[in-house]
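Laboratory data are not the source of any read-out in this text; all were calculated from the coordinates shown. This one's a predicted model, so the numbers in the text were calculated from it and none came from an experiment. Cβ atoms are built from the backbone, for glycine too; each structure is taken alone.
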Structure I
Amino acid sequence: MNLQEKWLSSFDKFQNREDFLHNTRNQSIAYFREKGFPTRKDEAWKYTSLKDLLNHNFEIVQSVKNQVSVEQIQPFLLETDSYKVVFVDGFFNDELSDINSDEILISPLSEILKSDKGKEFSEKHLNQETRKDDVFTALNTAFIQEGICIYVAKNKVIEKPIQLLFVTSNTEISLCLQPRNIIEVGENAQVKIIETHQNLSSQPMLTNSVTEIFVEDNALLDYYKVQNDNQQASLIDNTYIFTTEK
């Protein structure tokens, strides 16, 4: 069984027909089933071969299995006062995070999808045609479970930076993590976000990340991505940025 077949099999066990995301997931996995992984024959990948990467037996993470300690992540946290959003093996860790705030909404995607507004939220952010023509984005959507949602209201200036820290635990299993991040910055608002990836394992790891950023008129977003993984880790990142049409 190759990696594509393995992940398709994982989806069959993962899907829930009662889930309001069922149709969206099915459309996404159908695209992955039809297209398969990109090769150097694809224009966007003509200079990048995935052959070695896809030889690894990555497990798609579907539940929380491992933990890390405060001491393990301390070297990777910002030294300045900041909001801290920590994910371990792709899942939000409340104990390691500090997201309490009256000035900004920071919420795990899993909580929003389980809320009364989950269906409305998914229809707004997960069914956009512009994000349906990329295999890895489709794969991320098919298995979507977790990520972070950040909303900065109109005219809000957030002085403290927000750090998103994605940590892979010291596991003996090669994992595929698929965070989905949604960031909205209202009119005239300002915020700084630092996204950091750190692998604590010596095993090959793959992160297939999708981030969608919506910036309204006169808003200012400083966004930094720091890939501090070891050589065994790979990051495939699709970041979509949308501004207000005039």
Structure II
Amino acid sequence: MEGMPRVPMLLPEPKIPANQYDDEFRLKIKEYILLHFQDDPSKYDNAITELISLKQVKTACLLKRYYAQLLMMKNRFPMEEGDPIKVLFCWYDRAMDIAHSATYDDVGFELACVMYNIGAVHASIAVNEGRENEDSIKNAFMHYQYAAWPLQHLRDKMNASKYASVDFDKELLTFFVNVLLGQAQECLLEKSLIDHRSNLVVAKLAIHLRDRYQECYQHLENSNLQCPSTKKRKPNSNVR
């Protein structure tokens, strides 16, 4: 595989939070626990502190933990737009190299941003794989697929496009989903070469990969998107 030419793999850049939880958030949660659940709010100090600290995490496992805790909070506390415990969530867009942030007092927006970052971190792990041996190729293949699913879920299930965030544009999410799945297909092609599969098998995989990348190009050409900003290498701070 050392002599095989490669082009840099693409990945969406993770979103960056523009604000943090303030003391008012903690007070609102504790007050709601006291008034509506008739329970001692101090028993939940550690849980609230953990939730607040998770907003800063950059690893896939902790991002998923943060997402799960947010979902649990959404099911137990009124934290959507206009609700008593509404909190301002603000995140910077990264897709188009535009200095733009979006702010909503809706926990659904926070959930969407975290879901986006889960996909971005999995893509970063895949891109950082050297793909010089079978295990590395398999790992890259899996993480490209893991990266595509959150973006597809954002587009199809979470209705993220209702938020005024460039990163959540349906056309852009579709572009990244197709690119990430294409790069997973490219890993299959590389593995077929390592495994010395027949020329016919390699040719079929190569043709399928060409067609998928052509679809990505056509989608970009036919949409209103400018060329999205992407990273070609993952910062070392994003670890598994």
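Values computed for the structure shown
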| item | result |
| --- | --- |
| Structure from which -6000 was derived, helix-only ellipticity at 222 nm (-39500 (n - 2.57) for each DSSP H run of 4 or more, over all residues; to 500), options I, II | I |
| Winner on FRET efficiency 1/(1 + (r/R0)^6) of positions 54 and 174 (r between Cβ atoms, R0 = 35 Å, to 0.05) once structures I, II are ranked, highest first | I |
| Structure with the greatest value (metric FRET efficiency 1/(1 + (r/R0)^6) of positions 134 and 166 (r between Cβ atoms, R0 = 30 Å, to 0.05), set I, II) | I |
| Among I, II, which structure scores highest (criterion: distance in nm of label points 7 Å out along Cα→Cβ at positions 30 and 222) | II |
| Ranking I, II by relative contact order in percent (Cα under 8 Å, 6 or more apart), the structure that comes out highest | II |
| Mean count of other Cβ atoms within 10 Å over residues 158-165 derived as 19.8 - corresponding label from I, II | I |
| Structure (I, II) behind the derived value 3.2 of distance in nm of label points 7 Å out along Cα→Cβ at positions 94 and 142 | I |
| Value 1, 6, 13, 17, 19, 18, 13, 8, 3, 1, 0, calculated as P(r) over Cα pairs in 5 Å bins from 0, in percent, assigned to which of I, II | I |
